[in-house]
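The following blocks contain the structures, represented as structure tokens.
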Structure 1
Amino acid sequence: MKVPDLRGNGAMQPRRRTVRFLRSKRTWGAVIGAATLLTIGVPALSYADNASGCDFAATGTTQSCLPPLSGSTFAGGDGNLLTNPTTFGTTDWQNVTGLHAGFDLPSGTGDNSFGQGTKEDNPNVTVVTGSIPPNKSDLTRFYEASEFSPVNQHNFVYLAWERSNVLGSANIDFEINQKATSGFTGTTTGPVTLNRTAGDLLVTFDFTNGGGKPTIGLQRWVTSATTPVVPNFATNVCFSANSFPCWGDQVTLDGTDSIGAVNNLDAVTDPLFPGSPNYINPLPALQFGETAIDLTKANVFPSGTCKAFGSAFVKSRASASFTAEVKDFIAPIPVNITNCGSIEIIKHSDPRGVNQVFSYTSNLPAEAPGTVGNVPQGGVACPGNISAGVQADGSFCLNDTGNSAGGDSAGNTVFNNALQAGTYSVTEGADPSGFTFENLSCNGGTSSTSGKTATINLAPGDQVVCTYINQRNTATLSTLVSNAGPVFPSNAIQDTATVTGNQVADTPSGTVTFFLCGPAGTGPCSSGGVNIGTGTLSGTGATASATSPQVNTSASPLAPGH
């Protein structure tokens with residue numbers, strides 16, 4: 001949203017405003033007049049957001065916002081969406097990178113929700129249509145973003161919800177899945193089987209009327225007493241269900257691994273997606289809530305593990321009880337929450353499909369050949385090795401053979417999509433005979449190239465692809481006789497052979513062997529001839545020439561016809 005600048009200087013970004021009303025009866029008319037002038041001059045003006053940057057009070061009256069979590073700059077505890085002022089963080093929903101948004105159907109009879117007594121532990125749910133009861137949260141939007149902090153090497157996720165009705169309490173759950181549920185969209189009705197995988201996350205957000213900070217809980221989808229392995233839990237325990245699979249291993253997060261807030265002090269500005277459904281601006285008090293979670297500190301991404309979540313949706317419970325019915329929801333949206341990245345190394349010959357093995361050294365971890373993320377990979381066995389794949393010392397070999405029509409194959413590719421954040425390097429070995437290094441390019445993430453070496457600074461979520469291209473050396477040969485004739489016996493002649501290669505920086509070298517053929521009229525020397533000796537190539541750039549020994553000299557004249 002932008003509002004006109006009263007000085008005629010174009011539009012200004014939304015910012016916080018403080019309005020002060022005078023108490024004196026004698027000045028009341030002046031205040032009304034000023035307010036009227038403001039309304040006419042700035043029709044989009046709204047008195048939202050505290051000038052302090054804090055719109056949340058744990059007591060219900062006294063501002064009590066928290067600064068960002070350690071390693072993060074995100075203002076997840078200020079109860080608003082604006083970047084300025086930066087008192088509680090320099091990043092907020094207005095400027096966060098990697099923002100994802102989900103939008104509900106319009107409120108009313110066309111809205112949908114979970115029905116038939118759906119509970120959180122039910123993977124088989126039913127979607128029904130109809131209005132959300134006025135005493136339940138009628139969700140309108142939700143926001144998600146995640147990031148990796150280079151400050152402390154931690155992963156963070158940021159979540160927010162909005163609703164259309166004003167209720168004192170809020171009981172909202174964010175389900176974060178590794179895999180998407182096929183066919184589950186905003187217009188789906190009827191039975192739906194949620195695609196849950198061991199280790200999926202459920203973030204619970206509970207806020208009680210009367211004050212207090214939101215209680216942020218975290219649970220995992222557990223399928224047995226030992227699957228998945230959850231830090232600090234000797235065995236998995238269901239939170240409320242009597243049997244697996246269920247949501248379990250519940251922990252209540254605190255101010256060191258999470259912060260949260262609700263705009264319970266006043267209305268706040270939402271500058272996001274004004275042209276999308278369910279845009280409410282300003283958002284009245286108690287219609288917006290947010291949380292920031294340090295996933296590393298919460299043991300979602302413990303050291304040495306790799307996990308990725310690709311789908312998220314939000315839903316509301318009928319009460320603070322975890323066993324209460326789940327009502328309104330906003331359908332899943334794609335997200336990218338991960339502590340790992342991927343690196344793919346590809347070999348192309350020029351022209352494509354030439355059968356030649358190229359060797360590489362790297363600090364990539366050992367990886368056997370196979371299919372990773374639907375990508376056949378592993379390269380070919382290096383000379384002296386039994387098997388293909390990245391070896392324990394990081395070495396591997398690639399061959400572009402079979403790809404003359406384009407595309408890639410297991411033989412010309414190594415791919416790892418479960419790499420921890422860090423710096424990786426890959427270097428191609430010496431050019432095989434008959435080939436010249438042509439190009440190295442990397443796309444995605446942060447990387448640099450120097451000669452045959454690619455250096456990759458991998459962050460979670462990065463997908464880096466580096467392609468090496470080597471050109472096969474080719475050359476053309478032309479000859480020029482010193483005397484085009486006719487030549488008479490004893491008139492000495494010689495031939496000059498010129499070799500022109502396809503590499504400007506690679507001057508042809510070696511020797512040229514010359515043959516004398518005849519008699520005249522029999523065509524080229526396809527059946528051989530008399531070897532008259534060799535000439536050594538000499539030149540610059542891509543061109544070199546060699547001269548044959550002289551023939552038809554006075555001492556050794558040729559017979560007519562040669």
Structure 2
Amino acid sequence: MRVRSPRKTRSSTVQAVVLIAAAVTAAAALAAPAAGSPTATSGDGAQLSLTPPMGWNDWAHYQCDFTEATILANANALVSSGLAAKGYNTVTIDDCWMRTNRDSAGNLQVDTTRFPDGMPYVADKVHALGLKFGIYEDAGTTTCGGYAGSWNHWTQDANLFASWGVDYVKLDGCNVPTVAGQTKAQTYQSAYQQMGAAMKASGRDMVYSESAPAYFENTADWNDVLGWVGQYGQLWREGYDVATYNASNPTASRWGSVLSNYGYNNPIHRYVSPGNWNDPDFLIAGDGGMTAAESRSQIALWAEMAAPMILSSDVGSLSSSSVADLGNSDIIAVDQDSLGHPGYVVSQNGTLDVLTRPLANGDRAVAILNRSGSTVSASTAATTVGFAGGTGCSYQVKDLWAGTSSTTSGTFGASVPAHGTAMFRVSPSGAGCGAGVNAGQISGIAGKCVDDSNSSTADGNPVIIYSCTGNANQRWALSGDGTVRTLGKCLHAAGTTAGSAVDLSTCNGSSAQQWTYQRSGNLTNGASGLCLDVNGGASTDGTKLIVWSCGHNQDNQVWSLPS
């Protein structure tokens with residue numbers, strides 16, 4: 001079995017505990033837009049993937065055990081099931097479709113045992129169904145499965161794919177050679193840039209999925225790579241693969257893998273914008289190893305995060321209830337919302353995660369994940385998930401799984417099954433009841449939350465990191481003036497030299513209370529330019545926060561906030 005991303009991943013706790021607070025103004029501490037363009041691989045200037053791509057890929061279910069017939073059977077099943085009409089419209093062939101060597105002219109060769117009619121035939125059949133056609137390759141000398149890679153054949157391969165009618169290219173990152181005088185990250189950037197440029201020059205618009213970030217997870221270069229992939233393509237795999245289906249043990253649980261991928265993906269939503277998407281890997285909802293509740297959770301969480309919804313299963317074997325869940329129009333509408341603003345975590349307490357996502361029409365999509373092994377009654381409030389609230393305000397709340405609607409002036413919720421995720425669309429009614437200040441956790445090293453020590457509002461009270469509780473003293477807001485606030489007081493740097501304490505103080509408009517969120521995840525102080533830092537790089541509950549010279553993607557200086 002191949003390794004397509006590093007075996008060693010960031011601590012699941014680091015990835016699972018997340019984030020956040022901010023107001024959307026120029027003065028507020030907001031992440032910069034993704035440094036990319038939806039026209040990166042479009043020779044004619046057409047904007048590609050302005051909403052997250054949807055479709056099907058063979059890998060997570062079949063690995064290399066597929067043929068031409070397998071691909072076409074799943075393509076037909078997408079149509080006959082109605083999933084294609086719901087948006088699952090791209091059929092992508094993953095690794096193992098090619099031979100291990102190229103022909104005498106240097107061209108890739110299709111494995112004719114698997115594909116006796118050739119790849120153009122398959123592409124034509126897929127297109128005839130009204131679907132798009134995708135192909136896999138690798139930036140290295142060989143693919144993860146040991147087949148011929150694209151290294152130094154960028155133009156040749158891009159032109160070949162264009163001639164076949166390919167609409168979507170996934171470029172993996174196994175077996176990329178070392179290049180003298182270049183760092184690993186520089187070599188990957190050069191390779192992915194060259195393939196993107198070759199696709200753009202090919203004469204055919206092709207969506208470009210880049211796997212480069214996955215090969216830097218848990219390294220200091222990870223955020224750097226995430227910072228440049230958007231220049232060359234529209235989506236990217238940034239971490240460990242989702243667990244594959246095991247035909248010899250089809251009920252083996254895959255939930256832990258889904259939860260882990262949710263965990264590393266959500267905190268980095270600052271890199272997301274229309275035409276630029278973080279990809280936490282395939283939807284395996286409805287496939288073996290997932291309960292009905294777990295399957296619904298993955299669908300809901302991927303939609304909440306504005307993630308690509310690329311199914312990987314035996315589509316023809318999906319139950320009618322799984323097809324209905326995957327085709328839930330209300331949840332797909334959240335995933336495909338034109339604003340392209342991903343959701344972020346409002347609160348976590350070890351059992352429940354509450355996430356909110358701003359939508360283009362002013363609504364909010366709210367998800368409540370139950371991590372526990374038993375049913376939990378869970379609720380939140382309209383003002384907690386980003387609405388202004390106030391006298392006379394009311395909200396229509398639609399339960400996107402049940403399809404039922406209700407009206408509330410305050411709280412709403414549901415009974416959430418073990419490993420389940422409730423999902424709601426909340427619509428404000430009444431003037432002034434809409435958008436308020438985004439607020440919630442700020443999280444960082446070891447998944448710990450920024451915490452006002454002992455909930456004290458005394459000036460000079462220490463600010464620390466602590467296990468996330470969802471309590472009010474971990475609920476931070478950026479109010480539009482560059483400040484970071486909790487309990488009516490401001491996050492404050494007590495000095496301008498490295499090592500100065502960070503505390504909670506009365507808001508006074510000074511530069512010591514101004515903070516700017518950098519694309520790297522750093523939060524820099526207006527008075528000194530120094531970074532918010534966990535003292536000594538510790539992750540023990542109660543460790544104090546300070547300001548310190550900004551390092552290179554240091555875990556104790558990288559924070560998760562709304563983009």
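Each reported figure results from applying straightforward, stated rules to the coordinates on display, with no laboratory input. Model, not experiment: these values are computed from the prediction. Cβ atoms are built from the backbone, for glycine too; each structure is taken alone.
Quick check for you: by distance in nm of label points 7 Å out along Cα→Cβ at positions 110 and 374, which of 1, 2 is greatest? Could you put the intermediate results ahead of the total?
Numbers: 1: 3.3; 2: 5.6.
Greatest value across 1, 2: structure 2.
Consider the structures 1, 2: one of them gives -5500 for helix-only ellipticity at 222 nm (-39500 (n - 2.57) for each DSSP H run of 4 or more, over all residues; to 500) as calculated from the coordinates. Say which. The partial results should precede the final answer.
Working: 1: -1000; 2: -5500.
Clearly, the read-out refers to 2.
Quick one: FRET efficiency 1/(1 + (r/R0)^6) of positions 150 and 230 (r between Cβ atoms, R0 = 25 Å, to 0.05) came out at 0.40 when computed from one of 1, 2, so which one is it? Display every interim value, and only then the final one.
Numbers: 1: 0.40; 2: 0.75.
Value 0.40 for FRET efficiency 1/(1 + (r/R0)^6) of positions 150 and 230 (r between Cβ atoms, R0 = 25 Å, to 0.05) corresponds to 1 out of 1, 2.
Which structure, out of 1, 2, was FRET efficiency 1/(1 + (r/R0)^6) of positions 406 and 486 (r between Cβ atoms, R0 = 41 Å, to 0.05) derived from, given a value of 0.20? Label of the source structure: 1. When Rg and Dmax of the Cα atoms in Å is calculated, the result is 23.6, 76; to which of the structures 1, 2 does this value belong? Derived from 2, not from the others. Taking FRET efficiency 1/(1 + (r/R0)^6) of positions 54 and 358 (r between Cβ atoms, R0 = 41 Å, to 0.05) from the coordinates of each of 1, 2, which one would give 1.00? Going through each structure in turn, the value belongs to 2.
Looking across 1, 2, the calculation of relative contact order in percent (Cα under 8 Å, 6 or more apart) that yields 18 traces back to 2.
Tell me which structure, out of 1, 2, gives 31, 23, 17 once semi-axes √(5λ) of the Cα gyration tensor in Å, for residues 190-445 alone is calculated.
Working: 1: 48, 23, 17; 2: 31, 23, 17.
Going through each structure in turn, the value belongs to 2.
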